[in-house]
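*Asks:* Take a look at the structures listed below.
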Structure I
Amino acid sequence: MLLSFYIPLSMKLSMGENLSVVGKGQLAEAFKVPNIGYVCIFASGVSNSNCQDPKEFERERNLLLKTLETHQDKKFVYFSSCALSAPEYPKNAYYEHKRQMEELIKVHSNNYYVFRIPQLFGALKHHKTLINFLYEAIVNEEPFKVYNQAYRYVIEIDDVQKLVEAYLQHHERRITVDLANPYRYKVTQIVEIFEKLLGKKALYELVEQEDKYTLDLSDMLEFVKQFGIETDFGEEYLLKKLTKKIVL
């Protein structure tokens, strides 16, 4: 079971002189909107947390440096991982790479906004995210394994886009912030939500293993409250979002 998502390492700039979007996945597409401002959105790079390939890390590093050099005067948005905010969580090569990319941005940009995100989901399709993996496995009646003490934070792409735009408009530059629904789901709970919506029983085996971390999202929640940003955050968040996406 792969617990992360992957956006191809390719450079795609769009939206004209004011807004530049680097990437072509669902996250990049969400930001191709007018009037966002003089901004560069970097939504391309290594996003598979199981990646251990130095060549993939180097490709992102080179693309990131090139993009930073090209858009020095713009607000620069980078998407990292919430796991970096949890000191107790083991850091593999992927997370160390993400940490290095954050440090690189801080050296080369005075206008950066680093957004650390958890399990991201958008349209349900064949993809390596946890949400899509579980959806496809249950629909196709494929067996899979789940850690009995695995927990994940989640957030929908549309909410990332909404929150990022609000931070760009209202918050000072040079920040690193976690964006996530504050309710932490047990992975077996996510499976149960899909079972309910799909009307199917999942074919999974429980494995005795822990995989979890805890986030302090108080700064984000205070920002959301201060600027009246509408979200469905809470325990019912995932059920509400997936209900809109699943049509039987």
Structure II
Amino acid sequence: MRRLFENLTSTSHWTKRQCEAVEQPDRDVNEAIASSSLAGLPPGVIRRLIDGAILRDVGAGHTTHREGDPPFAELVVRGLIRGYVSAPNGRTMSIRYCRPGALMGIPTLFNQSAPRAHGNTTALVDSRILQLHSPAVRELAERDIRVTGALLREASARVAEYIKEIEASSFATIRQRLARHLLDIAAEQQVGERLAARASQQELAGAIGTVREVVVRILRDMRREGLVHTSRGTVLLLDPARLDAETYAHQG
């Protein structure tokens, strides 16, 4: 397999910086595959799926896809990627946070009525993505029932995840709501590598339906656990991946 290492230097387009031919996927790629919906596919099928794939390093704060972009299929190897939609007034709504092992863009390959990206993806921390060759993935899915099954498992997992997001609006604990809200507003306000939620404790309390005293207590616990650092009007996210793991979507 030929694999290329590239860095992202533009906020809206991939830009090639460095290439290297490699015979086999490294440990990080293998671990990401093993924790994805592709796990369990025979090695020969995996080799065909990743043949010609490109391994890309993405800096924190860089946008890799925008709404309307062509179909794509990618695997998160390292880091944390936010998937979201944008309103005309600039406001955004998070759809998904993608950790290592997450497949992205699969629905764009098979949506015949609108074969394009329906949202945006941005790296919240320095990340690594394996970009699969979209036509090859689509072709394999059409003629190999094992690949079809893997992608159906992926689609089913996404539906379950979106249902869980709806559940979260009613069933998430206050701490889970705060973790998600901090991620959302920090991502929306992100400039460069720094992930900081600029909001007062009273504003945070109002947004998640509680009182300031509860937010103060939870932030104190999160600070003690090394998740955040707080200052007046700002919550700095020290470990976004661990904070994401705190959200309702990753419980149970």
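*Asks:* Among I, II, considering only mean count of other Cβ atoms within 10 Å over residues 52-59, which has the greatest calculated value?
*Replies:* II
*Asks:* One of I, II was used to compute semi-axes √(5λ) of the Cα gyration tensor in Å, and the answer was 30, 20, 18. Which one was it?
*Replies:* Among I, II, the structure yielding 30, 20, 18 for semi-axes √(5λ) of the Cα gyration tensor in Å is I.
*Asks:* For structures I, II, calculate distance in nm of label points 7 Å out along Cα→Cβ at positions 28 and 44 and state which one comes out highest.
*Replies:* Largest value of distance in nm of label points 7 Å out along Cα→Cβ at positions 28 and 44: II.
*Asks:* Here FRET efficiency 1/(1 + (r/R0)^6) of positions 196 and 220 (r between Cβ atoms, R0 = 25 Å, to 0.05) has been calculated and equals 0.90, so which of I, II was it run on?
*Replies:* Corresponding structure: II.
Any read-out appearing in this document is the output of simple, stated calculations on the displayed coordinates, not a laboratory observation. This one's a predicted model, so the numbers in the text were calculated from it and none came from an experiment. Cβ atoms are built from the backbone, for glycine too; each structure is taken alone.
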